[in-house]
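Structures given as structure tokens follow.
What follows is calculated from the coordinates using simple rules that are stated; it is not laboratory data. Values in this document were obtained by computation on a predicted structure and should not be read as measured data. Cβ atoms are built from the backbone, for glycine too; each structure is taken alone.
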Structure P
Amino acid sequence: MGQGKNGVLVKLLNWVERVGNALPHPATLFLLLALLTALFSSFAKAMGFQATHPTTGEVVVPRSLLSSEGIRWAFEHVDDNFVRFPPLGLVLVAMIGIGLAEGSGLLTVLIRAVVLGAPRRLMTGALVLAGVLSHVASEAGYVILIPLGAATFAALGRHPLAGLAAAFAGVSGGFGANLVIASVDPVLAGLSESAAHILDPSLRLSPAINLYFGVASTVVIVLVGTWVTERLVVPRLGSYGDSAAPPAVEPLSPQERKALLSAGAAALVLCLFFVLSLAWPGALLRVPEQGVLQSAFFRGLITAVMLFFFVPGLVYGWVVGTIRTDKDVLRFLTDGMKHMAGYIVLVFFAAQFVAFFGYSNVGVILAIRGAELLKSVSLTGIPLLVVFVLLSATINLFMGSASAKWAIMAPVFVPMFMLLGYHPAVTQAAFRIGDSVTNVVTPMMSYFALIVTFVERYVPRAGIGTLISLMLPYSLIFTVAWTLFLVLWVLLGIPVGPDGPLHYTLPARP
């Protein structure tokens, strides 16, 4: 990597990268973390660590992985931990479509078309924005947009890791922002409502309670993410390869244009099919008497993603001549899967670590204790909101699931902030910030291993240190900028969403 400007931040990031990459291979590191979790779980059990779950009232105690029961569990669940690791199946299914689109030449031509037609100065912001918008498609941003960002920057003659970082910042670091309601919003709103019922059983919360703040936050994330990429990440990375000059990008041939238009038409037909299958209650992919977000389409969204690449890729290959028989299709699918071999091995060890951590209850106890600690601190108003964001960001380093964290934190903090005069919508908005900003630097994030694999494609000797040092500026500056934006929003008295006012008054008892 290039050294960029010789500033304090660059020196710090270079040190983080050196230290991180001095660690063993990421697969070995996840194995060591799993073993360390086993040791710590035994220590926590021996020391009598425990916490009371705020929702169920159940006393949560550590489960030792070095006990007879823990060893039996670990021995029996190695395969389940691996095959049930959430990103594994999603990534491999998506690769069926992506592999065909890549092998047929569709992705290469798309990137060339983008490079030839899009203003270069807008590319970074477009990648961050696309990352934020990808939350509607859940995991699709991780699987598709992040490697596409790297490939697009490489085609522009820029360092591919800068494109990867910009896309990753939008997809993961900006997870709490969006222009529309995403699939996680109803889940979080439901947990907030349940927590609010501790004090006010009549209170109803909509999935859109953070919509206004989410839309405005999208602008903040795009602007800040673009600035960090261009002013901090790109100078530090320097040039990629022997020259920073962009490679010559050949114009599309008439045959490629015809094939690209045919693939685009196929994609439009597929989109029309999906729209019609959701258009009314009882449509093909709609569950009777349930909304669109509960439809089979959104529950099986990765299938739609796979088809969205497979069908246009097949049409493109047929028109341009790269696909003539089923053997060509299978060859492209096989070649696409070959690139995933290193990821599959890495996921095996990452899955064991994540499963060990979950089984031990250590993450849950740390989250509950952290919530209790903040509750005991004599803070009110804006300072309390800021500290709550930081606590959420810290807990996010140890627990990957937003809904799991909020299920623990909401029963503590939603009533607490209600008593201080803040509506649950504000508390949830503050949580969404903390739940987002440290995603890009924690190995507990489910797709972290996949992103490491993407980095290794361009920097073969890269490791976890490379990725953390690459994304740390986003994490730090997003935390500061987004928290300050929340503070300004509250001071201006703007509602965070429909039926999401800032302030709340506990109704008088009859």
Structure Q
Amino acid sequence: MNVGSLLTMQGNKFPDRTALIYEKMRFTYREFNERSNRIAQALLSFGLQKGDRVATLLFNSPELVEVFMGAAKVSAVFTPINFRLAAEEVIYLVNHSDARIFAFGEEFFSLVGNILPRLPKVEKFISVGKAPFPQALEYEPLLRGSRDDEPRIAVSEEDECQMLYTSGTTGKPKGAVLTHGNVLWNLVNTLLAREDKEGEIALITGPLYHAAALNNHFLIRLALAGASVLVKHFDPRNFMEIIQREKVNVISGAPAMFHLLLNLPDVEKYDARSITRCTLGAATLPDETKKKLLKLFPNAGGIYDVYGATEVSPTATVLKAADSFRKTACVGPAVPFLEVRIVDSQDREVPRGEPGEIICRGPNVMKGYYKDPEETAEALKGGWLHTGDIGRMDEEGFVYIVDRKKDMIISGGENIYPREIEELLYHHPKIREAAAVGIPDPLWGESVKAFVALKAGMTMSEEEVIEYCKAHLASYKKPKQVKFIDSLPRNPSGKVLKNILREQFS
């Protein structure tokens, strides 16, 4: 069994059932499978070998999932890149991944054209649309020139399937390598815990470079022969219009998305009775917000709170809809085929109700970080994934998140590590020292606030600092606020006391 075989089976069992909906286009399972076979055959014609990386820079689209499934069928490793990243960040990820193939959309022609000379490991560039540079092969003509028969490649559960980059505390992203077995076990765990059903229609707005959107929101729909409505950008009104028009059953997102929905004027005018399942990730919602959502989606019955990490493919715990209000601020028990423990700094299990680090072990835990044995050994110490998240467990085995990974900021469902912002600020010739922290944001959950101490005689404006960050980082990582201070508070060992920054200045 492998991830690609899921599509092969559905193409055989339900050839005329709708698989994908994108804008005005619809693809049946037969069409989706045949197009994925064509891209798989094209990859083989390029000389792609088992374990080679195929990188993408694409918005949610049929082409993205076709490349994903095509790569899975030939045991290549699908490596989607965050489309919100700046050029320097894209260069790093493509080169670090050792990608031999790089597929990208027309929205990124300018970016790719500028960085193309700095991607020496890429052998084939594939453009969705006709790129303005000769190195790129156009996607549709490439498919038309390929065969649509199933590739005869043996793919096992032990083979690598995906490499999903996750931000690291060192400031450089890490490539979490997930095998076909990891992804399949995550499917089993998640659909059992979320109680998903065959043939449902899901609206997928979360970016498919995220493990949650790719392996939960999309792949579960494929495994259960449902339909995926792919949306390039989240827009609250368009979101509700699609629900009404397509009679969507399942929606998933981060708190920021649901806040935007609830703040949409006249949102109640839309017919949303088709929604029977609403899943939440990245953070929990207050009970009052959940009640408002269930008023908007009267047949949902509750909210499924999902907790996990890229390294777990990504689901670790799920709070079922039936427990939505029985367990406040809770993310549920461990999924069926995963063990979760709460431990102290010596990996000793703490008493129920006491806080500690959340660690887990099971068949959906990653193989490791690509080209990073030290980080892999640290993360998988003793055979358990150490999440770095602090939580507690009640007597029923339900988990509550106490704190996020050390210093990590979660803004609109995106993980932001302050170290990356701080290292950039330290490179500015006017800045002596800097720190970044997360502050409450009513819309995004958290936003970045930078604390900056300037060198003697130097002056800067808040806008100058923000624009400097925007020029070198993805826009969502830039500070929304800047506070100039004389010096950063530190403890005797020199460590910056970020708790003081948050309490005194935020």
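Ranked by mean count of other Cβ atoms within 10 Å over residues 216-223, which of P, Q sits at the highest value?
Working: P: 20.2; Q: 24.5.
If we compare mean count of other Cβ atoms within 10 Å over residues 216-223 over P, Q, the biggest value is for Q.
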helix-only ellipticity at 222 nm (-39500 (n - 2.57) for each DSSP H run of 4 or more, over all residues; to 500) derived as -21000 - corresponding label from P, Q:
P
By the measure relative contact order in percent (Cα under 8 Å, 6 or more apart), tell me the structure among P, Q with the highest figure.
P
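Which of the displayed structures (P, Q) returns the greatest value of Kirkwood radius over Cα pairs in Å, for residues 256-367 alone on calculation? Numbers along the way, then the final one.
Working: P: 17.6; Q: 15.7.
Biggest value here belongs to P.
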Identify which of structures P, Q gives the largest calculated value of distance in nm of label points 7 Å out along Cα→Cβ at positions 176 and 272.
P
The value 0.55 for FRET efficiency 1/(1 + (r/R0)^6) of positions 376 and 432 (r between Cβ atoms, R0 = 25 Å, to 0.05), derived from one of P, Q, belongs to structure P
